[in-house]
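Student: Structures incoming, each one as structure tokens.
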Structure I
Amino acid sequence: MNTNPILKADFPDPDVIRVGDTYYMVSTTMHFMPGGVILRSYDLVHWEIVTHIYEKLDSTPGQTLSGGQQIYGKGMWAPSFRYHNGTFYICFAANDTKKTYLYTASKIEGPWKKQAIEGFYHDCSLLFDEDRVYIVYGNTEIHLTELTADLKGPKAGGLDRVIVKEEGSCRLGFEGSHIYKINGKYYVFFIHSPGDAWFRTEACYRADSLEGEFTGRDVLRDDLNYCGQGVAQGGIVDTPEGDWYGILFQDRGAVGRIPVVVPVTWVDDFPVFGVAGRVPEELEIKSTRPDHRYAPLFVSDDFCYEPNQDGKAVLKKEWEFNHEPDDSLWSVTERLGAFRIRTGRLAHKLEEAVNTLTQRLAFPGCGITVTLDGSSLNPGDYAGLCALQGCFGLIAMTREEDGRYLVMKGREAENPLLEGKKIWNDGEEYERVPLRETTVTLKMTVDFEQMRDEAEFFYLDGTEWKKLGRTQKLYFKMDHFTGCRAGLFLYSTRQTGGNADFMDFRYEVRK
């Protein structure tokens, strides 16, 4: 038997399709690059990363962390995934550029071709209906707009109407649209939070035609017995045998938004989610390839890469940079067995660090260790391991005129609100110890169970792990709007040109 949630990490806003015997999922990646992660499964429960749809988006100052700009909590949101006439389509809006992007490919591995769709379509969903194509989008008022055949913008004289509107009081109006045509009828799925209390709720509306009236109701209001956090927003998909499932997500605190699989049945041509209205904690789904061995979603790395023709190397697919990287300032080929970062601009806080290399952290908890060689740091440099989120924690080697030190820093939450920080500083330093050596092994442990959301930091002193600083409280807030990640970073506060080498990265998931 398989256990919900199916993925133990932050893969929010999932949309899912099936092509033959293979299921594919795309998820929001916000400010991380490469972006638009695509996963593959043969049973809707176990997943592995296939690729990303883009390495870089528009290389704006915000996306490259240039000129004091950034795109935390922005970037690509809530993609729509479709397969039509032999072509894969992924569509999404980016909240920093206020543009809508369409990527297409004939093979899931790419190459993916980029184009723009005129207009900005929040939480959009594509529908191919015979020889016409539509986009559904919006918040509170849900719009349906017909597009040109080449998907470059609205079709002149085409269908353009509001199909559903949130009525009454709500904490969140309808959004997160997913539209389908099934057995001649049109179904649109949404998330919303009706009433005065926050609770993610899944709704569905149906119509006999796109010009007709959409009517519907809530179809799922359940928290999987976890901390009052509702399960909602995502796509539905059928199996080769004709069974249906929803891939939705659940907020789980600082670790992020984690996908959940929910059985879907049909009564009087209307979807019924769950079992007796509840998301099952255990379920069994037939695999189309039962002998397939899945690659892990979290990986250790010895950083032993072979350079390509350009002298660079392709990192493991589980890694993503925080914002667009500067490829001239990182390498895994200059020193065998090391990820090297060099600084080319000054920064005064962790979020300004270019080329921070990240992986998602795992629920219910995990441990990360890495060895850092800081022999080439300049005075004022900070290099180390962080729990990357708005209220971050970090352990870092820093160099001063009188030697090197190991420091633990963290940032407090200003308030309990979801919106997060208004003023971003580099946190408070809670402890520092002098270092005699230029190489040190660092460790971070995180505990997300029951939303404890805590990180602790250690260094290896001989054969003994010693904790540095305080236990850092982590929060999921909209200032980053992503689950917490492990990050390897370097930034310079006084002079550029220093570098740091990270070696023997080890990732252990707590069972």
Structure II
Amino acid sequence: MTAVIGLDIGTTSTIGILVDLPDRILATASRPVTLSSPQAGWAEENPQDWWANVCAITEELLTNSGFAASDIAAIGVTGMLPAVVLLDSEGIVLRPSIQQSDGRCGAEVEELRAEWDEADFLKRAGNGINQQLVTAKLRWIEKNEPDVFAQVATVLGSYDYINYRLTGIRAVEQNWALEAGFVNVATNAIDDELVHLAHVDRSVVPPKRASSEIMGHVDARGSAETGLAIGTPVVGGAADMIASALGAGVTDAGDVLLKFGGAVDILTATDIVKPDPRLFLDYHLVPGLYMPNGCMSTGGSALNWFAETFAGGERATALANGHSIHQHLDALASRKPAGADGLTILPYLLGEKTPIHDPAARGVIEGLTLSHDISHMWRALLESYAYAIRHHIDVLVDMGHEPKRFIVSDGGSQSTVWMQIVADVLNAPLQRLSGHPGSCIGAAWAAAIGVGLESDWRSVTRFVTFSDILQPNGENVATYEAGYHRYRELYERLAPGWKRSE
């Protein structure tokens, strides 16, 4: 058997890929996912929807490829990090997942900072005290949903939950455990004291597994629901941005991946552990390497929201021209000058994660006048994410990393207008990928490594080819340098007021 399946439990869609090694992609399939924000700053999804998608996708992959379930050598699952899925003792999901972009636990973050010296926590856990921590989210559940908290028997991540449904085994992948705030980076083990900080029993956090480690096998129930063969190995899995970075070839110091999915990720590779409270620290899939990274709360999800909320009147025109609404808005924005005629947006629609770690932050439009229209708004929104990326790059440089090559991937990278803006703001060329299957290829490769079908992590790049390079437009560099400093100043000016109103 030389076929493996990779599954990606993403924020906006579930994606599957069937690969026949060494280098053939036989089939892909996807299903949409609905992100719910029932209150300001909240981000939730239904884990049952992920599982229903997986069941439909595995059937479609097998049908479209002509492969039988018995031909599948292994399965790897990746997903957004660190989503929080709570199970009771019977394995029933207790509430919607709390997503990685959720910003509801600002008060709990401040409590943790008051209880534990942040520098000491950073040294022990590898990540700072911020709203990303599962500990803070569990404390929020304890305060606000005590009936749910009392029933919690297990906490899992998004892809851990799918692994559980496939195998019946409760385990967590190493990067979920690390970003959750439960791993001691000195010992590489789950730390009892860090778990107890979440006010839960040690048993609530299941055993930690490496990404390519076989954590279990498809059981009878998983087989009946997915059509996969009983006994098919399932590996520990991978955080989506780490899996995507591997597939893009980010394995050498100086390589930076800018990942434009439902959120925007900024990732680089290093063999040095250098925790910094402004960014996250994760394990690279390549053993011995690490991946300092940033992740914004929004990205493509905010663009989708804007298009659905404000661009309804443009849809007929877009359809008449054979364009998607995003393509149509890009075309409109391309006719406006760099800097959007003085319009500046802060894209903190769900609070913000890196590098400011401020759940109280909010989206802002500054400089709006009657002379602006929807094309200015769209351009300013695209520019806001470029400015946020520049902020992350400044932090990486300050940490001692030296970005040398920028690679862009995922759906948003197909927008030439957006990518040109990013190149201009960074004043650096962007290498676009052609046909990058996304995070699911990294998950499939972890499965291949796990069962011994492959031994070289870097060989996954045989599935990806480089496309065009977008060079910065020198005429826009000065405008965007000023715009970037205006963007940074706007947040600094408004942040104290947001914190007072919490």
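We did not get these values from a lab; they are worked out from the coordinates using the rules stated. Being a predicted model, the structure only gives us computed values, none of them experimental. Cβ atoms are built from the backbone, for glycine too; each structure is taken alone.
Student: Output the label of whichever structure in I, II has the greatest value of distance in nm of label points 7 Å out along Cα→Cβ at positions 128 and 288.
Tutor: II
Student: One of I, II was used to compute mean count of other Cβ atoms within 10 Å over residues 176-183, and the answer was 27.4. Which one was it?
Tutor: The read-out comes from structure II.
Student: Among the shown structures I, II, from which was the value 24, 58, 17, 0 of P(r) over Cα pairs in 20 Å bins from 0, in percent calculated?
Tutor: Corresponding structure: II.
Student: Quick one: mean count of other Cβ atoms within 10 Å over residues 96-103 came out at 18.9 when computed from one of I, II, so which one is it?
Tutor: I
Student: One of I, II was used to compute Cα extents along the principal axes in Å, for residues 200-343 alone, and the result was 53, 45, 35. Which label is that?
Tutor: Comparing all candidates, it corresponds to II.
Student: On to the next question. Work out which structure the value 0.15 belongs to, where FRET efficiency 1/(1 + (r/R0)^6) of positions 216 and 296 (r between Cβ atoms, R0 = 30 Å, to 0.05) was derived from one of I, II.
Tutor: Comparing all candidates, it corresponds to I.
Student: Let me ask something else. If helix-only ellipticity at 222 nm (-39500 (n - 2.57) for each DSSP H run of 4 or more, over all residues; to 500) comes out at -11500 when worked out from the coordinates, which of I, II was used?
Tutor: Derived from II, not from the others.
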